[in-house]
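Multiple structures follow.
What follows draws every value from the coordinates through simple rules; no lab data is involved. What you are looking at is a predicted structure, and each value in this text was computed from that prediction instead of being measured. Cβ atoms are built from the backbone, for glycine too; each structure is taken alone.
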Structure 1
Amino acid sequence: MIKALRVILVFLALSAIGFVGYRYYTRYTAPSPPAKALFDNGTLKVSVDYCQPSKRGRLIFGTEIEHALVPYGKWWRTGANEATIISFNRDVVIAGKPLKAGTYTLFTTPQQQDWLVMINSEVGQWGLSYNKEKDVLRIPAKSITKSDSEDKFTIDFVEQPKGATMLLRWDSTEVIVPIVSL
């Protein structure tokens with residue numbers, strides 16, 4: 001009985017070490033390192049935790065037939081590894097729709113024209129699952145094609161009179177998400 005208990009404890013300890021090592025590797029040493037985008041104008045604070053995939057010669061946005069990394073019309077975790085987390089310190093209006101202060105997961109559906117941005121109440125998932133039923137906000141976002149190209153996926157903010165514009169950039173695509181503080 002004691003021998004079986006020792007075997008179980010050793011197995012659990014090795015599993016825990018393996019899990020922590022795997023999480024460390026994927027979070028800090030994988031090809032898609034963690035990044036943080038912050039906006040703080042003294043009143044509104046927005047924080048986005050995401051991982052930055054790189055282009056590395058791949059077709060980023062396109063059709064499944066073209067074997068694009070992020071196919072049009074399919075939901076995307078808006079980054080790599082864990083799903084992207086977005087937090088607001090106060091109630092906001094995003095693209096004309098209200099959203100309560102809090103922490104959410106940010107998903108998007110890329111399109112050839114405008115994108116769909118989904119703010120989801122389920123937080124903490126790896127990024128390989130998406131439950132549409134937990135969306136608290138779904139809004140269209142303007143997408144433009146730039147002449148220059150971003151090798152790494154980036155999220156930035158540009159201050160506006162009553163809030164900020166969140167910019168999602170990768171390859172030659174830029175997606176514009178207006179955020180207004182209430």
Structure 2
Amino acid sequence: MPRNSKKTKTNKLLNELLKDSSRSDRTLAKTVGVSQPTVSRTKKSLQKEGIINGFTVIPNFYKIGYELMALTFVKIKTNLASVEEREKGHQSTKEWMSKQPNVIFCTYCRGLDADAFMVSLHKNYKDFDQFIQKHNQERGHLLTDVKSTLINMDDSQMIKPFTFRSLAEKMCEK
């Protein structure tokens with residue numbers, strides 16, 4: 001099979017997984033037009049390469065008890081004395097974040113006068129308030145500013161639900 005064809009089949013499989021990763025390898029194979037062992041091998045390869053980080057569901061957060069999503073933007077102190085001090089702050093932040101089960105994403109950013117941001121889920125405002133107070137107490141020595149935007153996760157407020165289906169469809173157009 002020519003290299004281009006293999007790449008096309010791999011991209012098609014990735015698109016199908018983005019749409020619904022719960023389907024069996026056999027079903028995916030029929031959809032993509034390859035054998036079931038090829039799907040299994042390709043999935044393992046995509047995981048090994050880091051293109052796929054895992055297979056998971058996207059729940060309706062509101063229905064499982066999370067009323068709020070918080071987007072929290074932080075400004076990191078620029079006067080940290082040395083490269084070592086900055087690296088120590090980075091490592092301690094990674095460790096702290098890994099222990100916060102309600103933080104679903106955290107990374108560095110540019111814009112909105114922020115250096116980093118996190119996305120977190122909270123059962124209610126009290127839960128968020130306790131979390132952000134803990135964050136500010138334990139991480140505040142590294143920050144000059146913390147700003148959050150709270151999002152009501154109630155279905156009736158949703159304009160477009162969180163899914164990868166439309167991204168997969170857009171990728172298919174290329």
Compute relative contact order in percent (Cα under 8 Å, 6 or more apart) for each of 1, 2 and report the one that scores greatest. 2
From 1, 2, which structure was distance in nm of label points 7 Å out along Cα→Cβ at positions 71 and 119 = 2.9 calculated on? 1
Could you tell me which structure in 1, 2 was used to calculate P(r) over Cα pairs in 10 Å bins from 0, in percent as 8, 27, 25, 24, 14, 2? 2
Given 17, 36, 31, 15, 1 for P(r) over Cα pairs in 10 Å bins from 0, in percent, for residues 31-102 alone, calculated: source structure among 1, 2: 1
Which of 1, 2 yields -14000 for helix-only ellipticity at 222 nm (-39500 (n - 2.57) for each DSSP H run of 4 or more, over all residues; to 500), as computed? 2
Suppose you compute mean count of other Cβ atoms within 10 Å over residues 87-94 for every structure in 1, 2: which one lands on 16.8? 1
